[in-house]
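Trainee: Take a look at these structures.
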Structure 1
Amino acid sequence: MACEWTDRFADLKRWGDYDKINMPLHGRIHDNKTDPKSAYKIQEIWPARKFDAAKHMAWPMNPDEISRSNGAYRQTPGW
């Protein structure tokens, strides 16, 4: 788990908390961006993901690596 200490997405994947992954992200949008005490609105800042655990738990393998492996490697399921 090198360098994942700030990656909330990786944590949620590892814990199997897919419902939280598929929700939109919300944040504060301040009226005055230089004053954190200014009035703000909460709004969606990132749309909901379409996380499919069967596909997105692992990255796809490079097709060239699969070809060079002489059948030892197979493509990651879903990719």
Structure 2
Amino acid sequence: MQNGHPHLMAMVRGAEGEGKAIVWLKMHGFDYLGYVALGADNDDAAIEKLIKLNQREWAGIALKIRSVKNKIEENNNDMHRISPR
């Protein structure tokens, strides 16, 4: 991750279910981004933790990422849907 923003790429990878990315975020002090990634990957406990830590903005971002991610997944798995590609 040579782009100068490895924490953001780790958050994206964590949101896609990559456990190593979550561990990396926490090891490097990006706890909130770790919770965002978990929340985006449908972990309700992570959303609750962010709210408990008074990080409602991060919780909202995680829920928005989750919504978009789940909609994309739903569309990809719908065999009755014609791909726009």
Structure 3
Amino acid sequence: MKNKTFALFPCFSISSIYSLDFEKLYQKGYRALLFDIDNTLVLHDEPAREETVALFQRMKAAGFKTAVLSNNGVERVGVFQD
């Protein structure tokens, strides 16, 4: 079996995760959102902020599946996935 690789590329970029229009994305048919942690959700080596955790809870409540892509350890990534 051949080893297949793939790359992910963003569809668009925004200045802040907090300006993301979730309702509009849902209306367009998006159901999953992928995020990087360091320097995207929080600054490198900073803990998860309450507002970031709350944002993920709102995304999930709106019907989105979320995933965090990171080269960090399970403990750091888990904070954003819980």
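Values in this text are rule-based calculations from the coordinates and carry no lab data. All of these numbers come straight from a predicted model, not from anything done at the bench.
Trainee: Please state which of the structures 1, 2, 3 yields -6000 when helix-only ellipticity at 222 nm (-39500 (n - 2.57) for each DSSP H run of 4 or more, over all residues; to 500) is computed from it. Intermediate results must be reported in sequence, preceding the final value.
Mentor: Numbers: 1: -6000; 2: -22000; 3: -9000.
Clearly, the read-out refers to 1.
Trainee: Where does the value 43, 34, 23 come from, among 1, 2, 3, when Cα extents along the principal axes in Å is the thing being computed? Each step should come with its number before you reach the end.
Mentor: On the way: 1: 62, 23, 21; 2: 44, 33, 19; 3: 43, 34, 23.
It was calculated from structure 3.
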